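What follows is a set of structures to go through.
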Structure P
Amino acid sequence: MPLQFDIRAVLKSKAPNAHVPGFLIRYLERITHIKQMNAFLAKYPDKKDFEFIRLVVDELLGCSASIDGIENIPTDNKPVIFVSNHPLGGLDGMIIAEMIHESRKSKVESRKLKVIVNELLMYMEPINGLWAPVNKVGRLSREQVEAQQRMWESETDVLTFPAGACSRLQRIDGHWKIQDLEWQKNFVQRAREYQRDIVPIYFEGRNRKRFYALAFLRKLLHIKLNIEMLYLVDEMFGAHGKHFKVHVLPPIPYTTFDNTHTPKEWAQHVKNIVYGADNRTC
């Protein structure tokens, strides 16, 4: 039987005792484009990993991307940490991951890559072998924690989005800007611990106005539930036909992150590098 996405099964696994009305199920199926996704899965039942990502980007979404600074992607065999802003919340991760894979595999034989993502993305079975999950609403299983430990101890490259969520509309220095939330310090700590250089990436892109308006309204009403996250798949399909630019910046040696600043301060420093002197905001 071909793989199919099933909203009911996902909800049952996350909240087994909750009753979700049928109309809400149907609405979720519509905004997550279940029919289109399942038709795509039926067309390519055996495609996985980066081959699947390429088909999603090229065929399902009709998107393209160009890369500036590809020479900054290391050519040696030493594993690194790629860190990026997160403007789109899904499509950007797939484009960057495929870009890194294509560049590194041509220079470093058998190079592997893992992407740190929200645990919910593990339901995307054709590409869940590329993910290293984090759980924002609970704890990871023992097996997942052990798998992450093995990842950091291995020769696997890691791509992470330190904001932990896609960019939001914010008041910054007296101006409204679309930019990442505060970057978390974990990637700096990992760089120190495992002696991995950091490769910063800036992805040009933004979601539609509706997404930012919903996020702003939720915050204004002090609603903790991340309602706008439900629309990220719809935002991905809304990007159909777009062209994106990806900027790879020069690597930062792990020795940079000394004790003159805290890991949190260093994380902010790298974020400032990514957004750059040209005041990038999206």
Structure Q
Amino acid sequence: MDQYAVLGNPVKHSRSPRIHQLFAQQLGVEIEYRAIPVELGAFSDTVRSFFLAGGRGINITLPFKQEAFQLAEVHSQRALRAEAVNTLLLGKNNLFYGDNTDGVGLLRDLQRLQFPLEGRRILLLGAGGAARGVLAPLLEARPAEVTIANRDEGRAALLAHAFGDLGRVRSAAYRDLSGSYPVIINATSASLAGELPPLPEHILTQGGYAYDMMYGSQPTIFMHWALQAGAAEVHDGLGMLIEQAAESFFLWRHQRPDTAPVLATLRAELAG
């Protein structure tokens, strides 16, 4: 039976094993997919041991995406842009091939939700790895501009400079934001701690769209904030999680799952 895994610390909470189990059932294949906790400093050895034992593919979650980028010997363009890897497989000549499916996962979910991106001003909250991983696909959707906002404006400025060749990108500290944005995407993990980025009032255009890359059994604090601010639509990141997993599954097995029934199943399980 083909072996797959997600590596992280912590990783016990990961829904990736359930998602890939549902993909396999849908496509009529048998796989084993495990969540493997990895101690800091043991990532490289764990990856090598997994593939030496015949493993077919690995997903990587926090805090190892940058380390996976360094370990990969061949990179996709998406991984090179993100400078992070969330999917590993053995490529030609048994070289570690690293890809990043986070950005395409977000974009496909936004397309499913019919978020209006082209020609719109987008506010991206956060300047960490999550923001970096999704910037290129967002800019490929041809927005009017993307503003990267962060507590530390310097980190946001570095990202804006790195992706400026793909479109109009600017940076700002939260306190310096002005005007309003019809689309706001939260790429921070603040929701997991029940916290909000310190956003100015009226930063979301009335009737605008808001998306939190985090998710849970209940709407996140960011989603509540967006509804109170007058958003027309508010969504969490469960669809993104499933879409990035489907892209990983396709890279490993050259089969593309139908994500809609998997999303419905997971949503029901979360609610239950």
Structure R
Amino acid sequence: MTPQVKTFFDEPTFTFSYVVTDPETKQCAIVDSVLDFDYAAGKTDTASADEIIAYVQAEGLTVDWIIETHVHADHISAAPYLQEKLGGKLAIGEHITTVQNVFGKAFNEGTAFQRDGSQFDYLFKDEEQFKVGNIEARAMHTPGHTPACMSYLIGDALFVGDTLFMPDYGTARCDFPGGDAHTLYVSIQKIFALPDETRMFMCHDYKAPGREHYLNETTVGDERLHNVHVGEGKCEQEFIKMRTERDATLSMPRLILPSVQMNMRAGHMPEPEDNGQSYLKVPLNLF
């Protein structure tokens, strides 16, 4: 079955969010939302999320799911705000617990921070079946960028998070805690086993050199043939060497510290301190 896919783009973080709808039932899922954040001021804003809310309400949609592909390091999720306004179950892959353990230690969160995924309403297992309206869907564990990365196949539409980018841009970095180039290669082969005509939707695009416009949609067949990092039958050893050398040259994402602290909490802010104010931490010389 073919869902209707509405795309929203946040250019400051180069992030694509999606509303994925069963046209028959008007039930939908929201994938990888964005909470606007002014790092210098420490101020959040809901303008991007409000665009999604306006669309859902104007189309008369019912939200079944608010889905995260992984704990994003480049933007903060607006999932709690969207859930407050629209309902739906907030979900991520079950390996969120691994990420919570790693970054709970990194940010010295203490015992008050739960590392069992309980901040989310639902934790998907690998190959678990679910539905968006009457459209069959499947959760696929595709780690490598992070240990908890999931791709979601909703009808003929696949949402891959950061695992893959457009064919002319390549693949996700693997140098975050828990990332691994071998694991990513295996995950990509799992995606490449899907039918060629499967529509594939990116979470990000950074415009490959020489390309003027942002792009967010391709197909499994195009990726398998043309992805500059892993297409055309490139072998695992070649990929791992390329990915390892490339990752060594990359800077950390600008918003990784605030993003991970909130996204490992399902987008919620840290608990307020005794003065009623929430704070984010900056661990010095750790990463």
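Rule-based calculations on the coordinates, nothing more; no lab input. From a predicted model like this one, the values you see are computed outputs, not experimental measurements. Cβ atoms are built from the backbone, for glycine too; each structure is taken alone.
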- Highest-scoring label, criterion being distance in nm of label points 7 Å out along Cα→Cβ at positions 22 and 198, among P, Q, R: P
- Of the structures P, Q, R, the one that 3.0 was derived from, the read-out being distance in nm of label points 7 Å out along Cα→Cβ at positions 70 and 262: Q
